[in-house]
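There are structures below to look over.
Since every read-out is calculated from the coordinates, none of them should be taken as a lab result. Fair warning: this is a prediction, and the values are worked out from it, not measured in the lab. Cβ atoms are built from the backbone, for glycine too; each structure is taken alone.
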Structure 1
Amino acid sequence: MASTINTILFDLDGTLIDSAVETGVVLNLMRAERGYVSLENSQFRHLISYGAGSLIKMALDPSDEDLPELIAEFRAKYSVLETPTSSIYPTVVETLTILKGWGFKLGICTNKPQNLCAKVLADTGLDSYFNCIIAGESSINPKPHPEPVHFAISSLSADASSTVLIGDSTTDQRAAQSAGIPFILYTSGYNDGVREDQALASIGKMSELLDLDLFKR
């Protein structure tokens, strides 16, 4: 039976892209410049969904006064790194190709700053799959606020009743719940305690979407 879902929103980091390597490069460069030893990815991986502020607090333990400047430094360093296609999670490209071919409207809904989001998508070639990209900017409340989700739905001329959000974190789950749309957990990301019993489904690789009746054509 045909699905009533015609619009799929994706988180970026931890859902389509594993950005832990690039994040580690920047954090450890900043630590090295200050005389600190390097961190292992496992020490910060669970914080990636919370953004640069949380990462900087963990890595450098700054004062509140220094935090904004350090966040700006982190983002500037990140912006000159190239994101390799190897950072794309397995089966993502194949799955996006099929979903797009089936006529689904595809969008990005991320808290990553707009310039970094655009660069990552361009570096990896994923930008061509999406009809709408909603990223972090000062004029939009970040997830878990529902505003980015509502904005994406509006930009795609879609409806909440026909939209689903796929992500890896409690931030994504709460954003979907607040916006009144179903949430699908990508378990291979940076899961920080998502309530799987409150998710519509859980998938370990992106191609498993194609096996869900919700998306079959």
Structure 2
Amino acid sequence: MSFLRADGKAALSRAIVAFEARTAAELVIVVEPRAGHYLHVPLAFAALAALAALAFLLYGEPSFALHWFLIDPVVIGLAVAYLTSTWSALERLVTPAARRDAWVLRAARAAFVARNVCDTRARTGVLLYIAVGERRAVVLADLGVRQAVPAELWSPACAAIDAAVRRGEPASALPPLLVALADLCAEQLPRQADDENELSDEVDS
């Protein structure tokens, strides 16, 4: 993924270590190509391309043999479906933002449970979920973090991470924003000498 280009994944892994060196909260980062299912995009454009091909065969010049009326729309439709099947910018353009946001939030909540972020002893897990195709980032915190860190401070820090991903910034641009998030946690949840690392420090991608 272009989001993780160069040493992006290593930069995020180092950011996890730096985050957890400051606070008792534990950070998990999950990066996925996309959160939703966009089959409707290639199907819609394939249908339009096939219809356009059929219209050209019917009304264009010169006249065509009958077998081309069966072959050309199918071939052109399949080609267009293939070309549009992984075009993230097009997926974002033709899919309502509310639907994309719902898919990302649902995927983030599923990752929160699947990656055991909710299973730390002090309920201090934090998940950063990034959907590259949708250009969205969601930060989910467990109960211990939500109770300790004021929402009026937490929300803007999370919004800054989401804004960077929305702009198309690479992964290497996120560590300073994660450090700022860690500093918020450190004020109320400082790291203790006996803290155990309960969650993986590797970026899940």
Structure 3
Amino acid sequence: MLLAENRFNNSKIFYDENKETLKKEITLPLYELINSLCDELYALDREMCLIPSKMISRFRRDTRYSRDKSLYRENVWIMFMRNKHQWEHQPCMWLEFSPNGTDWGIGIFHCQPSVMECFRKHLDERGDEFLSAYRRIKKYGAEYDFDSYKKDRSEGKDQRLKDFYNARNLYFINHSASIEKIIDGSIEDELRSWIKAASPMYKFLIGVMEDMYEQK
């Protein structure tokens, strides 16, 4: 896989020699993938950023704050979300692939305590709606994962929602050890099904964020 070779060589000379091939084999097909999903994504959220160049990760790594000074990465991802400069905290759907496999999912990450406090308020008020959205994602096959607070925040709450009340951030992820769906193009149909399954969860989470911003 050319991405892995580029990472292994860790050389601007190698990258420049293969830049057009990377663009042709990876960047342009991902642009086409995004464009093919625009109708579904726009129907889900009319504020979602659907400019491919702003959604796809770069091959070059930002090494300013990392101990790993490798120049290039071997993974590529697409972020399906609103403009990150206007919405600091928001849910995100994503697709990521590397030589190790393919992931796609939805979640909220790196959240300040105030975000999760608002999330818990919405669990109080819209718990059944959240559980319905969760069941739909679970039926699709996504797995729930989260970072937990040390202190239990679910005391006196609906215990069906215990793991969600205690989440510092959370996501629902699908994983395949293969990149075959990327290679043969079937990832488009997979993502179309995923957007449909994840839409209720996205709407719940974006409702949390909109409420939080309205309170500011």
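One of 1, 2, 3 was used to calculate mean projected area of the Cα convex hull in nm², for residues 11-82 alone, giving 4.7; which? Here the read-out was taken from 1.
Identify the structure, out of 1, 2, 3, from whose coordinates distance in nm of label points 7 Å out along Cα→Cβ at positions 67 and 99 was calculated to give 3.9. It traces back to 2. The maximum of Cα Rg over 2.2 N^0.38 Å over structures 1, 2, 3, that is, the highest value, falls on 2. Match the computed value 20 of relative contact order in percent (Cα under 8 Å, 6 or more apart) to one of the structures 1, 2, 3, and report its label. Of the options listed, only 3 reproduces it.
A value of 0.45 for FRET efficiency 1/(1 + (r/R0)^6) of positions 59 and 107 (r between Cβ atoms, R0 = 30 Å, to 0.05), calculated from one of 1, 2, 3, originates in structure 1. Source structure of the calculated read-out (helix-only ellipticity at 222 nm (-39500 (n - 2.57) for each DSSP H run of 4 or more, over all residues; to 500), -15500) within 1, 2, 3: 3.
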